[in-house]
Structure P
Amino acid sequence: MDKTKEAYIRSLIDSLKDVKYIAPDDIPNIDLYMDQVITFMDKHLTSSKRFSEDKLLTKTMINNYTKNELLPPPNKKKYSKEHIYLLIFIYYFKNILSISDIQNIFNPLTKRYFGGETDIGLEDIYKEVFRLQEEQTDALTKDMIRKMTKAKESFADVTDQEDHDFLTVFAFITLLCFDVYMRKHMIEKMIDQSLMWEKPSAGAASKKDSKNEDKMNGNKSSDHK
């Protein structure tokens, strides 16, 4: 891995500390209409977009989340703080989990904590999870630096510099992908073993998941790219 690429990767890792998350205090105390919810999410999560034209949330997405029971219906077309908390969780979860897996996590979550009928509410849960996430940022960046160092040491027997640069970057990407794969595998096993209190939906086929994924994102068919 040449010094230019290494410096660029280090800058990417360092920039992770600047990725913005929606802090509990950022969430309005008043109920919002759908357009206001979309504007709020887009404003606070812009830094997480890969491309500037990406849509973080649309009306179709919100309607489909409600239709598929990921999100409780609004009250007189207005969404509460609790709805916002769930939408934020959905935004992050859907990048790595299937819709059926998210349903199996959210069903007990909303039944127990949505609506303010218990001592612990979604606001309390969001605040605690947000605190845990903030604590992990430094550990995450250090782990990425460690993986990059490990990747730099790989393919030591490759003498061609161009090949070596390519392969060490490939090794780094592979290490990151394997890390994501193992964490995703762990989450799926926890869901499959009913660790979220409720038994997962029986026979949730991957084809069904694929169709649901497209519906969640406002696509018309599973072939949409």
Structure Q
Amino acid sequence: MRSPAPNCSKGDKECLKNYFLIVLRALHQNYEGASMPTIRIKKDAEATDGLELIFENCFLFGIQKSTPVNIKGFTETIDQKHQIDFKLSRTILLADYQMEGVVLGQKIKCNGRANITYVNPNYNVMIEGERSMKGNVAYLSPKKIFTSVRPESMYFQLTNLTQGDKAALTQKVIDVFQENNIILQREFCAINRMYKSFFSQLFDEISYNAFLTAA
């Protein structure tokens, strides 16, 4: 693989932000969205009221518009943690949902379509780097790659919320989302796999000094 963008000096954060913007645009060239695994939020077994939510056929849109805003690492030292922080205006999760439980003593069971929008989500790609050698040439081998996500706010639309006290049911759904931010982490599992594959290939095929020139 040829380096898809002009090389940067080690530690040149502005150049590195532009570098990763170019390589990620190349990655996302034919990308429209990402399929997500099924998301399950279980009801608290000890609570009288509560809801169990299942989201299936999940699809995430918007990640292709991410922009690098901060870089950590990528200096002379390969054996360290490297991090790329991204921002987006929004990401949208579309899914089929099923809901079952009790709200204000009334049994609830419904299903429909879900549209969950995360506003101004910031997410990070963190790479635990390890030096590897091919002949006399040094490479960055990612030991671990993982992501984290922090949205500024979130709103959702669920069709067919028609049973019981609609205001109480809506508030209960909001509470469930706020108490279970695992939905965010589960949602981005597929994104994590995509970036792990991409960066593993990038750093396996491009030596560290071909990726970054001497400082």
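What follows is calculated from the coordinates using simple rules that are stated; it is not laboratory data. This is a predicted model, so every value here is computed, not measured. Cβ atoms are built from the backbone, for glycine too; each structure is taken alone.
Here relative contact order in percent (Cα under 8 Å, 6 or more apart) was derived from just one of the structures P, Q, and that gives 22; the source is Q. Calculating mean projected area of the Cα convex hull in nm² for structures P, Q picks out P as the one with the greatest value.
Taking helix-only ellipticity at 222 nm (-39500 (n - 2.57) for each DSSP H run of 4 or more, over all residues; to 500) from the coordinates of each of P, Q, which one would give -20000?
Numbers: P: -20000; Q: -8000.
Working through the options, I get structure P.
The greatest value of distance in nm of label points 7 Å out along Cα→Cβ at positions 18 and 146 among structures P, Q is that of Q.
For structures P, Q, which has the highest computed value of distance in nm of label points 7 Å out along Cα→Cβ at positions 26 and 178? Largest one: structure Q.
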